[in-house]
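I've put the structures underneath this note.
Values quoted throughout were computed directly from the atomic coordinates according to the rules given, and no laboratory measurement underlies them. Every value quoted in this text rests on a predicted model; they were computed, and no experiment measured them. Cβ atoms are built from the backbone, for glycine too; each structure is taken alone.
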Structure I
Amino acid sequence: MPNMVRFHLHVFGCQMNVYDADRLRSALVNRGWVEAPEDTAEVIVFVTCSIREKAEQKVLSALGRHGRSWSRASRPLVAVIGCMAQRMGEGLMRRFPWVRLVAGPRHLGLVPEALEDALRNGKRHLFLDADAREIIDLDEIPIVRSNPYKAYVTIAHGCDNFCTYCIVPYVRGRFRSRRPEDVICEVERLVKSGVLEVTLVGQNVNSYGRDLRGYSFPRLLEDVASIPGLVRLRFTTSHPRDFTDDLIEAMARVESICPSVNLPIQSGSDRILRLMNRGYTVAEYAAKVEKLRDALPQLGLTSDLIVGFPTESDEDFRASLRALEAFRFDQVHTASYSPREGTPAARMTGQVSEETKRERLCAVNALQSEIALEINKSLVGKECEVLLDGFAPKGEGLLQGRTTTDKVVIVPGDANCLGKFALVKFVRAEHWCLHGEILSLHPFPLREREVRDRAG
């Protein structure tokens, strides 16, 4: 087999999939492989998501669309890994015979060697996560990242919450914390390689440490935040039931922990929250938000909301609209309920019609866009520090970055500005982002510049 194999990654879904893709990319590059555009690749890997049916349909459409050419011997070897691979298993190979490898998210460590074997011998490989607590992982050094300035680091695998609509515990397995020393070591390596911002990720980061004696998520945050050279630290996703006072205190005390939180409410109806098995009421959620905003006045608060959950009435839906108006989130990731095979909610009576779900989704999106635009307009004319970490997805000569509160900011600029901290004046607002102009550029954030100036 030639040493230099061209490969291409298609990444779908959450930040954990981005993290898995970065590690797989690293493993392949460290074997002498070269990342290439899809049309020249010898190996194409789909890193998949199963959280909603729509996410799976994107992968199925891509596999079907290119199947005719991919089925020829001269075309790429195709692999499907991640949550969708775990859920559909061998069925993917039967439906798409040109798929040569299928692997669940807990068998990522077997994928590089299996790809080489498939190329060399033409064998098909199927790795499904039979043991809910077994993990065969990758630990690649150096990491070849999709973004040189910021990185995701997984701190836990799986989930034990079993929300009735969610397939994650069934495809990613039971909850298991990574050892804190492994997390800290990985972040240290990232910082030494030039990473300025790290986001700790997990299905429920607040559960971290429950399977470790005497170690908690707030402690991990503080230990990671103390790593020299790490400028910004974020985390996602949180569960409102498990968001503790000591976590809020740590965020308020440690400057490098960004004042931004994604706290999924999922519904504004207590009745629906009980059916979802979320473990909190709207009033309890409101108490958490009040504590967060009292401790962190600049807090950027985002959330998740599902419409059309089984038996959701007009009044239940209106309660969700009232929640959006009451909490005034900066952004909300909205979705219509998608039945996932094997989950309790999929078996519930009183499924809401697709037409009603579409209408309700349009209504929540319209309201939230209005709220987000009002919030962003209030920032026009103000100045803020932004880490410029990439090119904007649309428009020539535009860069993209984020504030510490996780606001997306678009500014004119070129590649020389990337990886720098820009003092930006906001000049225009959209519901999803702010447009600004760069007032000054610096290699370090404001607080570090002040320290260096005083020391100098």
Structure II
Amino acid sequence: MTDTLAPADYLADHFEQFTEELLEFLSIPSISALPDHAPHVAAAADWVAARLRQAGVTTVAVMNAGGVPTVYAEHLEAGDDAPTILVYGHFDTQPVDPVELWTNPPFTPVIRDERVYARGASDDKGNMLIPILAAEAWLQTTGSLPINVKFLFEGEEEVGSPHIEQFIIDNRDRLGCDYVVSADGGQFGEEQPNLLVGFKGLCAVEIELTGPERDLHSGQYGGTVQNPIHALARLIASMRDDEGRITIESFYDEVVTPSQADSQQIAEIPHDDAEFAQGLGVDHLFGEPGYSTLERAWCRPTLEVNGTWGGFLDDGVKTVLPSKAHAKITCRLVPDQEPAVIADRIRQHVLSHTPPGVKATVALSESGARPYLVPGDHPGNQAAGDVLSDLYGQAPYFTRSGGTLPICSVLREHLGVFTVIFAFALDDERAHSPDEFFRLSSFRRGQQAWSQLWQRIAN
């Protein structure tokens, strides 16, 4: 323990050391989607556990979540009257393909222009390391934390966290807390903070249409039997009208429309449709009428076809009438839509709108997540908002995401607590893409923010 330093000073003095440790962490190729990298996922878990022990956290364990290592730790010496928070993050990464588009090897971290380039730098190793370092700063300077802190770092977030729900159920008492603070997320910009208060849910289905028992000669049989690809095109077209409204029966029944206050809050967030379209390389935006682009992205449900296939797909010509056609469809959901209910309504629509001459099967994916929305006046959001206001010199925007973070709804369901998103990645840091990076300025600011957050929550 260093009596002469405050936590903020300790973080500043050790920044170079912490940066070197980040590079070491990023060199572990912990790709959860590829079985060959399972030993590396385990190595990353061991690294995280060792770093927590080094920080001074009293109890640290690498636990098993369906065969995948999960790190749990706790430091509960602030007393029964102090708040208890659970810090969440993940140490697994996405695959690196296409590897030829990386400037440097993806697991050989380099620093260029005050940015750390490596797979997992922004999502989520850089972010999840930060609260460990903030805890160390408190423990090494004051000898204690002002609140009780638990840590939960998983190794399969990038494949949809298939085992984390059961892990949380099995360890419900151990994980109990006042609320969760997630180190997975980001900020609005380098000079403008935000608090993410909502994520969309997710459901997925796969459709297969079968016509003739085998591929047929399109000359001999074309025009005499239903072509499954044509039938699939008609079926997909029946799911949305020309303006983008979803036509699945009862699809919108449970949708909670944003309040006037929510809509006003969203309207105050800077957004330029023309710049948005230009950045995407399109000349026209499209979506459900009656809502702004941000409202459609954040507050309205979607149905998107993610892939279709059937027949001959190689180079050249093969004149077949295919036996089968397939489509993958996902929906992003909003409160109070239930993934299983929406998936079943899609199934019913498919069965009732399948053109004659083909048979339809609909497979409902086990991958799904409920939508998530945390009240804006939640005490965790208030504490985080105060810290961000101090650090950035202006209040954060309250934003939502069109993406899905399943862990939030899982924690809400099984622990009965909300999750505050408190992370420092930025949208341009190429997460999941070649040349992913994390700003050293964000790494530095994040450490100070988490250090202040401990104290703010205590007050």
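For the read-out relative contact order in percent (Cα under 8 Å, 6 or more apart), a value of 25 was computed from one structure; give its label from I, II. Walk me through the numbers on the way to the answer.
On the way: I: 10; II: 25.
Checking each candidate, the match is II.
Out of I, II, which has the highest value for distance in nm of label points 7 Å out along Cα→Cβ at positions 162 and 434?
If we compare distance in nm of label points 7 Å out along Cα→Cβ at positions 162 and 434 over I, II, the biggest value is for I.
Of the structures labelled I, II, one was used to calculate distance in nm of label points 7 Å out along Cα→Cβ at positions 90 and 106, giving 2.0. Name it.
I
Comparing structures I, II by Kirkwood radius over Cα pairs in Å, for residues 18-113 alone, which one has the largest value?
Once Kirkwood radius over Cα pairs in Å, for residues 18-113 alone is worked out for each structure, II has the highest.
Suppose you compute distance in nm of label points 7 Å out along Cα→Cβ at positions 170 and 282 for every structure in I, II: which one lands on 4.3?
Structure of origin is II.
Have a look at I, II and say which one yields 4, 18, 27, 25, 15, 7, 3, 1, 0 for P(r) over Cα pairs in 10 Å bins from 0, in percent, as calculated.
It was calculated from structure II.
For distance in nm of label points 7 Å out along Cα→Cβ at positions 122 and 242, which of the structures I, II scores highest? Write out the running numbers ahead of the final one.
Details: I: 4.7; II: 3.9.
Checked I, II; max of distance in nm of label points 7 Å out along Cα→Cβ at positions 122 and 242 sits with I.
Using FRET efficiency 1/(1 + (r/R0)^6) of positions 58 and 402 (r between Cβ atoms, R0 = 35 Å, to 0.05), single out the structure from I, II with the greatest value.
Working: I: 0.85; II: 0.30.
Largest value of FRET efficiency 1/(1 + (r/R0)^6) of positions 58 and 402 (r between Cβ atoms, R0 = 35 Å, to 0.05): I.
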